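Below you'll find a set of structures to go through.
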Structure I
Amino acid sequence: MPVITLLTDFGLKDYYVASMKAVILSICPSATIVDISHDISNFDILEAAFTLCASYHYFPHGTVHVVVVDPGVGSSRKALVFKTRNYYFVGPDNGVLSLAAEMDNVIEVREIVNEKLMLHKISRTFHGRDVFAPVAAHIACGLSVKEVGPVVNEYVKLPLQRPSKDGNICQGSILHIDKFGNVITNIPSSFVGEDVRSIKLFLSDGRIYHMPLVDFYAAAPIGSLMAIHGSAGFLEISINQGNAASTLKVKRGEKIILELH
């Protein structure tokens, strides 16, 4: 049974999400449609990219992930399909797909140009319904991505410091700040060995913080700063029952350096 996920900033008040689902089911009636979220902040590409990264790999292999956070809709930006090791990602070429797709190892990227796969009349303001939904439905029902359009060798990537590790030094960026104020980096937990007990955080303005690496939030005293392996698979900076982002005065996209001890 094919699975298609939807991740948008549309909300649920209007007809947008229902229209996409209607198009998908008209083309691929056997599809199971899963809503990852429709509450992404308006036009927030980075928030959508993180949400996709934190959830895509729990779905069955072959799932088609559709992301429509698309402030450039109707412009010259490309519409893309990523085929990765285990999944397909469909959406605009604005960086929203790139992080998750690269995490799952990109096999090929195609530009959506085959008009036979789209709705007959295409709105310049609603490619989610008229382009991305029908293409996702065709792929979910067995269409080869080769039918979508030509291979793309260059695509937009998020403007983040890519995570890297050299000895006990990790470099990366702040990927997300959740509602609790946890500072989620793009540094994978796999970068941090089992023998690491503490972390020194270097912020871009020169401030330095030293904190323990703990297994769960309550392992640190209330109000104290800590590092923790987050549930999304990335290293987080947190405060037990506090707001780390507010305390550290940091923002998404900011570069960071971690020294592992």
Structure II
Amino acid sequence: MSDFNRGFTSIPAGRADMAVDAGLRSFMLGVYNKVALGLLLSAALAYVTSAVPAVRDVLFVTTPDGRYAGLTLPGMVLEWSPLIAMLIGMFAMRNPSPRSAGIFYWGIVSLIGAGLGFIGLIYTGASIASTFLVTAAAFGALSLAGYVTKKDLSAFGSFLMVGLIGLVLASVVSMFFHSSALMFAINVLGVFIFAGLIAYNTQRLKMTYYYLKGDANSLAVQTNIGALNLYLDFINLFMFLLRIFGGRR
């Protein structure tokens, strides 16, 4: 993956007419289909880990009325495992094959989906469903904007990455200083950062296609890597919106 990252961002965003490139449309459709299937799998796994008592009680501590009260030791392992897996993948998958990239994608999606069961123990089903629909609509609009814009979003993406680092640091601080105002600010900032990343990563995928055009093997790999980036953007946007607008049980 490191070899791929050099060079393609130098291609101006306005050079390609996406409307007439069937190859690009096919590539992007493959990415979006993988994201959609990943979200479907995540939803199914989250339902199992929140609604099936035999599974739920292994991962989560609940109150007598079924609300979330904390994580068990296996639950803590599950919650941290996607991050650990992605960190390992960054170093282990220097030149991934389509097969290994696909396994990596579905593995991360499965771990995240299973770990999301806690939201069904905190928020009402109606608020989860409505927030998901809002997130899906926003994702579609933002991704379309990133797809069609002729403006190069590279500098914007660099700014967002700095903001993401600040968001992580602020989240760590919030673990020690329980401030509702700070948490609200973090959630609002998270919404704006991941909304921007959806547009940026979509344009980056477009540039990826033109950089690798003709290399079917590399494009197959990037279908999985691109889908993972957009999947993570969607999940994070959904979680920040849910924390702001979600109705608790």
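Please treat every number below as a calculation from the coordinates, not as lab data. Only a predicted model underlies this, so the values are computations on that prediction, with no experimental measurement involved. Cβ atoms are built from the backbone, for glycine too; each structure is taken alone.
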If you rank structures I, II by distance in nm of label points 7 Å out along Cα→Cβ at positions 125 and 205, the highest one is I
Given that mean projected area of the Cα convex hull in nm², for residues 85-212 alone, derived from a single structure, equals 10.1, which label among I, II identifies that structure? II
Taking mean count of other Cβ atoms within 10 Å over residues 45-52 for each of I, II, which is largest? I
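If you rank structures I, II by relative contact order in percent (Cα under 8 Å, 6 or more apart), which sits at the top with the largest value?
Values: I: 16; II: 32.
Evaluating relative contact order in percent (Cα under 8 Å, 6 or more apart) on every structure, the highest lands on II.
semi-axes √(5λ) of the Cα gyration tensor in Å computed as 33, 20, 17: which structure among I, II?
Comparing all candidates, it corresponds to II.
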0.95 is what came out when FRET efficiency 1/(1 + (r/R0)^6) of positions 101 and 173 (r between Cβ atoms, R0 = 30 Å, to 0.05) was calculated for one structure; which of I, II is it? I
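Of the structures labelled I, II, one was used to calculate mean count of other Cβ atoms within 10 Å over residues 61-68, giving 12.2. Name it.
Only one of I, II returns 12.2 for mean count of other Cβ atoms within 10 Å over residues 61-68, namely II.
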Have a look at I, II and say which one yields 0.95 for FRET efficiency 1/(1 + (r/R0)^6) of positions 133 and 189 (r between Cβ atoms, R0 = 35 Å, to 0.05), as calculated. II
Read-out helix-only ellipticity at 222 nm (-39500 (n - 2.57) for each DSSP H run of 4 or more, over all residues; to 500), computed value -4500, structure in I, II: I
